[in-house]
Structures are given as structure tokens and as C-alpha cells.
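A.B. asks: Structures for review follow.
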Structure P
Amino acid sequence: MFSKFRSKCLLVALVTLLGFQSSTILAGQEQKKDGILHILNGSDPSGELLIRKFSESWRVGGDDGEDFFGMISKVVIGDEGTIYLLDTRLSEIPVYSPDGERLTTLSREGEGPGETTTPSNLLFMPDGTLGIVQVFPGKITKIQVDGTPAGIIKVGGSDPTSGGFLQVYDCMRSGNDLVISGESITQAQTSQTRTNFLGVFDLEGNQKMRLLETPRTLDFTNAKFDETVNFAVDFRKFAIGPDGRTYVAAFRDQYALKVFLPDGALDRIIERKFESVQRTDAEYNDMKSAMENQIQVPFPIEITVSRSKPDVTSVEIGPDGNLWVKTSRSGIDQPDGILMTYDIFDLDGHFISQVAAKCDGDGENDNLIWTPEGDAILVTGYLEAIQSLMGGAGGEVEDQDAEPMEVIYLAEIHD
């Protein structure tokens, strides 16, 4: 009898232990595969959902505002809280005081000193200048905070007249280096080779190392473009941690992030169990139309569009110093009052919590940009602006009476 009782106790203890181990898997089980450390997270975080509440401090733009925006894609905060907005469509930088007063406008569209065309990112350089990242030809235009031109950085010596091309998608600082995602393009008589890359460059634009590169050849005699095969590390797909590690959303249909050490070695891969979001028929048709409009080539090409959305849409280091990941689910099917929800990982890749932003807005169409202090800036109509820039999703977006874009400063409410 005692033996049976002890066996039952052992069985209960074993079940309890296994249950505990199962819950720790949700926080990220560490496992080596082919010599590489993988952090395997479940679909739920180990910690609780954190709801961050906001109240509106000020807004600019919209029907009633004096300011007009094309597409605000980046926000950086300078000394004394000065707010610099990057308008990708208008190729300019509207500047605001912390209380929403329009101070000035920096840069403009063009090819002259301090000017750019369709810039993709904005960052502070080590010397205190603003770096405006231009996609093509790939370069970084530097200006002083008063708008004075301060030179350019030609990434990799890019020059569209030298027989090859280079596009710069995104750029972030890592100490005194620049981590850049882009694409180099070389042309042959009947083909074109495009190499998507993520690399480390010095402040003169010289490449020091490549963390990732994926070459693909487009055969003009049998041209095909497949959205899943031609996935690229492009805009907002990587972040730099405080210790210099680079976190990269290197996969389209897999929730997995590659993590690189400052010396370029692959440190680990962070994974999370995730069910991909399927596109509706309307979303699928809009994306196909946008790609057909964007891929303009003088020969027949077969374009294949995925039925699913990319799992990870952006990564960043959040205001709490952890890794924040936005997914294709972040802005859909949210509870009432919640704009969007982010997955939060510690810097070693353990899924520790989620953060939900509680404020008004459209989680699918608007963009939320966090400030270092934990406030946020809401950009309305962001998705529509991207679709219009890509070619109007077959013209449908431009035919709609889209509301003028607004920029809304949201201050966090501390209960």
C-alpha cells in the first residue's frame, strides 16, 4: 500500500515537473542545431501582457491642419526633445518642438548638396549630423541640424555610372560603424544578378564585412519573380542591441531572427511558434497589382504572390531596452481599445512578455513609432501611403478618398 502511494506521489511529481518544463519552453528552450544555438519559444510569453495607455498631446496634419505630409516613415528625437520627421514621399524633414510647434523644414527633393530623392531612413551620425538614407543611388546625405549640407557617404563606392548599381534599403548605427541592408545589381546581356545583403560599413562607406548575402539571377529569357523566393532583408528588418549584436528578421515565412556578434559571427537564432496570417482575396489582388506596377521591365515576367503575409514585419530595440517584434498579427483582431500588440524578447532571445498599445487608431493602416522615453508617435494612413508609393495597388488606393495623413504625439499615462 505504501509502495503504491509512493508511486502515485512520484507520478504526480513527475507530471508536475514535466508541466514546469513545458512552461519554461514558452520562455525559450536553448538547443544547439548543427553547432548553432537556437532559442525555441512557444506561442505564449513567460510573463504577462503589459498594457501601455496613452493620451494625445498634440497632432498636426489632417483636414484641419496647416501641415501636409506625403509619407512619414521615421522619427528621431534630438537634443532638448526636438522631433525630426522623415517624409519619404516629399523628400524632406519637418522639424517640431516637443509641444508640436513647427520649427522648420530640412532638406528637399533633388540631387544637390543636402538633398535626396525618396529617402528611406533618418539617423543621427557620430558627429551629430543627421544622416538621410537614400535608396537609389545608394548613399547617405549628411546635414547639420540647421540644414547646412555636411557631405555624403557613398555606400560601397556606389556609382550608377560604373556598370553596377547599389540600392540602400535601411541603415543603423553600431558604435562608429553603420549596419546597412541593401541590394547590389550587376547586369549581363540576357540576365541580371541581384544580391540582397546586410553588411557593416565604416563612416566613409567602405564595407568591413557582410553578415548576410543572398544572390539571385533574373534570366530575361524566362523571367520569374516569386515573392517568397525573392524575400529581402529590407526596411526595418533589423535592430542593433546595446552590446553591438545585430538582430535580423532573415526569413519571410518563419518567425525566426538571426543574431550576429559584432565580429560578424552568427551567435544564435531566436524562434517563436507562430501561425502565419493569410491574405484575403482583396489583399492578394492588391499586392499582385502593386508588384506588377512596381516591377517594370521591358520583357515578359511571371510574378508569383504569396497567399500569406510575412510573419515578422519589423524589429527594434524598445524603450525598455528589450527586443520588440511586430508581426503580421500585431494590428489585427485586437481587443477593444488596443491599437497593436508587440512581442517582447530579452536580448538573449527569450519570449518574456507582450506589450499592447492602448489608444485610438487603425492597427492595420496606421504606424506607431516609439520614442526612447516610452511615448509614441502615431502616423495615420501609413499603409495606404506605402501602397500609393508602390504604384497604388493597381490604382485602387489613389482612387479612394484617403484621409490626409496625421502625425499624433501620444504621451504615456502612468497610473
Structure Q
Amino acid sequence: MRIPEPILQFHSEVVALRRDLHANPELRYEETRTSEVVSKKLAEWGIPVLRGMGITGVVGVLKKGTSGKSIGLRADMDALPVQEQNAFAHASRHPNKMHACGHDGHTAMLLGAAHFLATHGRFDGTVYFVFQPAEEGGAGASRMIEDGLFEKCPMDAIFGMHNWPGLAVGHFGVTPGPMMASSNEFEVIVNGKGSHAAQPHKSVDPIMVAVQIAQSWQTVITRNKSPIDSAVLSITQIHAGSATNIIPDSASLIGTVRTFSEGVLDMIEQRMRCIAEHTGTAFDASIDFRFHRNYPALVNDVDQTRFAVDVMQSIAGREQVNAEIEPTMGAEDFAFMLQKKPGCYVFLGNGDGLHRTEGHGLGPCNLHNASYDFNDDLLPIGATYWVRLVEAALAG
């Protein structure tokens, strides 16, 4: 692993920053303290700061030389509404708030890169350090774009990175094209007619209608979708009734759809609606169908992915870079940025959890788990990746 000596020397300070952020997590669009910490550090290192995009977003702007070339590096800052089960010294100090996805580490890695590039960086152009709020369900990337991110910071390309539990420390994973799925939610309310359970003939039973819809929806995946296209349709909640002897007036089905293709998503939504509404009609029930598209699929630019792979291999070696990692049905709002700019999103191995200090929870070190903790050994690796990306993209 080829880590610049100044990054290694700065490691202890970056670790302290990361653990401070972990102990003080903030939920989406509430990242005021985090934004202040980031802004103060950037200013301390002589990096001009833009604030207010995406409400709590921060962008550091570092320009050297005379070139008009530019690059964006993005880290997310928000935590999750999770009660932490860890009891080590840097565990969350705030109930039901936790950095259970490693955004504290992402922020710290980008700060480490900013420090190196401000003090030792050799490049010709402009680097935009994008610290984004509200990745966890708040579409903070989209909000920053709406607030003029790419007009105020006209970067040529943008790059993102996420720690990945289960992938060995020092290993990278990426794939060109679709890498993470779109995230979409649905809720269907079946409005029937309630009655006493002993007199079902007087009802329009919404539970039976909901069951018919739920079963029929699976044919969308197995009969309407091409077998070579990937998609998930998961019903995760069914709500109906409050007593054993009453057929209720209504029932609801709630869940998620994940795809890598906009065309496949369009088809699934249309078929789900058609099946739900016609099933309701067949049973004399009315249907309220709601389908919300949260995040689009994350699609890596082929050329920028090839460029990123070259950089990763220069740091970690060819054997430790999986350039065709299996895509995941998880979602990521960096997808909005990749819709506007060419770029690449990569995974950096977080290991198997053995790095956790004494006092960690009994659960696995997986993303969105109350026993998770970011692996501090990643900090110099991630910072080096950011630095080498900049130096390669903005070579003089």
C-alpha cells in the first residue's frame, strides 16, 4: 500500500476527528455541528469555504496553478436514527442517533485529503471538496444540485466513495455502468367495507383483496420482467384490522422496488398499478395506489471508472482492486450527481469487524447495524485515493 508519509503523520488527528464526529452524530439536514467542524478545519488549512447548499452542506474550494480543469470529491455527513449498542469511548452521546453507516469516516477521509492537498498537493486546477448532508433518505445530493452546486462549482467530473463491510481492508471494489439500484417506495390502500367477522357476506373484505394483489404482483417479476434484468419487489408491511371478530374497512400494502434500469422501473410501476386497480374492481373495492421514486440507479461513467481503477491499482496493486464487483440493490443518492456529471463511485473495504475496540456491541459490523463502527485503518487509504485522483486528473 503506497501511502504518502504526510498522510501517515496526520493519521492520529484524522482519527480524532472521525471519533469526535462519531460521538456527536446528527441526522439529515441537522448537521450544523458537523458542518461547523468541517468548515473550521478547511479554513484553518487555507481552503475557502462555501456554505448553505443543501441547507447544511459545505464545499471547500482549493485552486492551484492556472489550469481551468477541475474535479469534485464528495463525502456524506449525516447519521442514522439508530440507538447505538457500542459502549466504547467514542460511542454516540445522543440517544437514537448513530453513525451506523460510516459517514463519519467518509467525512474524516476527505478532510485528511484536503489537508494534504492544501499543504503538499501538486496539481494544476481546482478541487471541490463536497461535504453533503442528508444522504440517508433526505436526497441531500439533489438538494445541493438544486441550490446551484454545479453552477457555483463547475467541476469536470465528480467522485464518491463508501466503506464496504465484508470487503478486506485495503481492497477496492467498483464496476462500470450500474453499480447501485434505484430506491422506490409504494403504498397501496385497499378500501373495502367492514362487517362482523361472522357475517363476511356483508363485507367487501380488504384483507383478501390485499392478499390477491400481493400474490399477483410477484408475476411482475417472474413473468413481465425479462429474466436477464435485475429487479426486486418486496412487500415489507401489511396493515389491517384491530380485532379478531371484525373485518376492517381497509388494508394497506407497503414496500420497496429496486432496479438498475429506468425502463424496467417504468414497467414495474405500471403493472403494479394495473394489477392493484383491476383486482380491486373485481372484488368491488377501491384502490389508492401510491408510488414514490426516491433515488435513481447509480451509474458509473465508463471512462471515469477506468481512470479510477488505474488510480486505485497504483495505490493498492492490481490484486486488491475488483474492477467488476457485483452491483448491489442498495441505493445511494450520489446517483443524482452522476446524472449531472461524469464520475465514479467506489467501495473501500471496511474489513470483517475485528478492528472494533473493547466495548463494541454484540451485533455484526454491518452497515445500518447498531454495533457497527468505521475502521480507522481506512482513513489514510481513502485519503490517499482522493489525493491520487486529484493529482492524476489535474496533472500539470
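No lab work stands behind these numbers, since they all come straight from the coordinates. Every value quoted in this text rests on a predicted model; they were computed, and no experiment measured them. Cβ atoms are built from the backbone, for glycine too; each structure is taken alone.
A.B. asks: A value of 13.5 was derived for mean count of other Cβ atoms within 10 Å over residues 99-106; which structure in P, Q was it taken from? List each step's numbers first, then the result.
C.D. replies: Numbers: P: 13.5; Q: 27.9.
Going label by label, the one that fits is P.
A.B. asks: Check the numbers for percent of Cα pairs over 41 Å apart across P, Q and tell me which is largest. Provide the component values of the computation, followed by the final result.
C.D. replies: On the way: P: 17; Q: 23.
Structure Q comes out on top.
A.B. asks: Compute distance in nm of label points 7 Å out along Cα→Cβ at positions 171 and 347 for each of P, Q and report the one that scores greatest. Before the final figure, lay out each step's value.
C.D. replies: Values: P: 2.5; Q: 0.9.
When distance in nm of label points 7 Å out along Cα→Cβ at positions 171 and 347 is computed for each of P, Q, structure P gives the biggest number.
A.B. asks: With helix-only ellipticity at 222 nm (-39500 (n - 2.57) for each DSSP H run of 4 or more, over all residues; to 500) derived from the coordinates and found to be -4000, which of P, Q does the value describe? Intermediate results must be reported in sequence, preceding the final value.
C.D. replies: On the way: P: -4000; Q: -10500.
Label of the originating structure: P.
A.B. asks: Also, I was wondering about something else. When relative contact order in percent (Cα under 8 Å, 6 or more apart) is compared over structures P, Q, which one is greatest?
C.D. replies: Values: P: 16; Q: 25.
The maximum falls on structure Q.
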